[in-house]
1. For FRET efficiency 1/(1 + (r/R0)^6) of positions 52 and 228 (r between Cβ atoms, R0 = 35 Å, to 0.05), find whichever of P, Q sits highest and give me its label.
2. Please state which of the structures P, Q yields 11 when relative contact order in percent (Cα under 8 Å, 6 or more apart) is computed from it.
3. Using mean projected area of the Cα convex hull in nm² for the comparison, can you identify which of P, Q gives the largest number?
4. Out of P, Q, which has the highest value for distance in nm of label points 7 Å out along Cα→Cβ at positions 148 and 220?
5. The value 18.4 for mean count of other Cβ atoms within 10 Å over residues 92-99 was derived from one model only; which of P, Q is it?
6. I have 4.2 for distance in nm of label points 7 Å out along Cα→Cβ at positions 140 and 308, calculated from one of the structures P, Q. Which structure is it?
7. One of P, Q was used to compute helix-only ellipticity at 222 nm (-39500 (n - 2.57) for each DSSP H run of 4 or more, over all residues; to 500), and the answer was -9000. Which one was it?
8. From P, Q, which structure was mean count of other Cβ atoms within 10 Å over residues 172-179 = 19.9 calculated on?
Structure P
């Protein structure tokens, strides 16, 4: 069974009584072309009546743009296991569609390759690029920024010499990690473990680890590398990392997890060991994914609003492409700590109130 034949620009031209060139200029909104308003309305009306959909390739040839934004994730496994990315993608896609752009989601597995972004950028597949979870060894990304290609970072790193060229939407990962760790310290914990959400060569992981260490040092608690394990994006990696930590005695009395997906796996390992949360081990996560309030017990976590980050990244990137750069190069969103039952703070307050 064949579908309905595609309406062509020739048919629109016949219906409107104009040339195909005029149809192309009107439907692709080519700037600087003097076309009478009555003619423009006639073309648009004919296109609507016929149900004409402009061909993306033809529109690209006329305008010099693909009307496509690239969203790059540096590790494909994110898409299978990370609960943060779907929310960010939804916010990014929502604004992109509102502004007339499509979204091309890609992964770049080996950022050390000289041609890591070549197919996307030099192949004219995209007009601009947003990058999430970029790595420390990514040499191609700063080079793209240096050349002036429209790039927005979701997160931030101050590459030397590029301070006035970087556009980014971020949360302060160091400050947020300090806030989470201080909260556990204030509850009386001194054996506080940390499981990162990724291997150590990711900037966001380094920021959260740095904040964790700074909070310990500020409280006079010696940092012990044995209390740190590296996750690998998934709940399963959080589970395995927590099992390793629980082989050591005395157990940690608290855990700051690098994200909520890691926290979910770690909490399962704690339960499997026969320990209680928060009575034996308090847990604080990072992200505030939609399932965080429904974990057992509900998870105390840092809220970083991925939907808002995606929305702002798309606004910044489309503005750069269209010659309207954002007023601020860096937008730093708040990252409050959302206190629920997993850290024990509510239990402590209830006990204190009952005295």
Structure Q
């Protein structure tokens, strides 16, 4: 959920420059089941604009109403939403609503932690009862700093108060290696999913970042000159240059990394040939690296068009990342969402 919080922070920064106050609403507890789980957040601006959502759409209007008192007084509150008696969602949501008024130090530290791709932690103080309290609110732990999101928050260990703690890993990143039409489609769908997308293209392809809606960066570079230092467990890579030699050179260039997932575009025979030559070049490659390779990339959902292929690749990355065996939800027994670890 780091990408959602990132959007909230940047929207709040923009609102601050316009003189608009912001209020943060966070689902901090849940009894039963709901559309989304604790940790989901939304931002409400003083002009009524809402960024993000805490449900499928049934709760947001009430959150907007409840936020009015927080805009006026700055005092945090907890609201409850019982979906069992309203829309049959079978759950009770506990939503912390607080002024989102962090210091400039927070904004600078947050931008730095995003750039360095390190994990940070969010901690919210609350009670599972609808009430106001200056002791309710959220803190962010960024490296050795503990920063409040609400300048009126008075964090204290109060008997009966509860804590919601969440570890926030770096934003999930997709590195697309290739610049053909199918790479453009994958870029768009991955960006809509909330992933940070970077594109590596060949010098001869004459592409710019404007050709890839949603991409954060585009580099025209050779495989040997590519910088993969920030490839981590929150990074997936898809090789789709449509050039066997280039795919092989990029795979060799990635040998010292351990991304979350590596996808190879093309048929099974091409994958086998590619891996055979790759192992000749890198005979001591680890099994951990080889286990990350998926080819042909994507789930078997009958994809034919570039758009459908992009959906199947995004779906496979999600399933592999969340350690899920793809199946129809109709056939799943129990809750849709697996229980948080």
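Laboratory data are not the source of any read-out in this text; all were calculated from the coordinates shown. None of these values were measured; they are calculated from a predicted model. Cβ atoms are built from the backbone, for glycine too; each structure is taken alone.
1. Max of FRET efficiency 1/(1 + (r/R0)^6) of positions 52 and 228 (r between Cβ atoms, R0 = 35 Å, to 0.05): Q.
2. It was calculated from structure Q.
3. With respect to mean projected area of the Cα convex hull in nm², the highest-scoring structure among P, Q is P.
4. Evaluating distance in nm of label points 7 Å out along Cα→Cβ at positions 148 and 220 on every structure, the highest lands on P.
5. P
6. Q
7. Traced to structure Q.
8. Working through the options, I get structure P.
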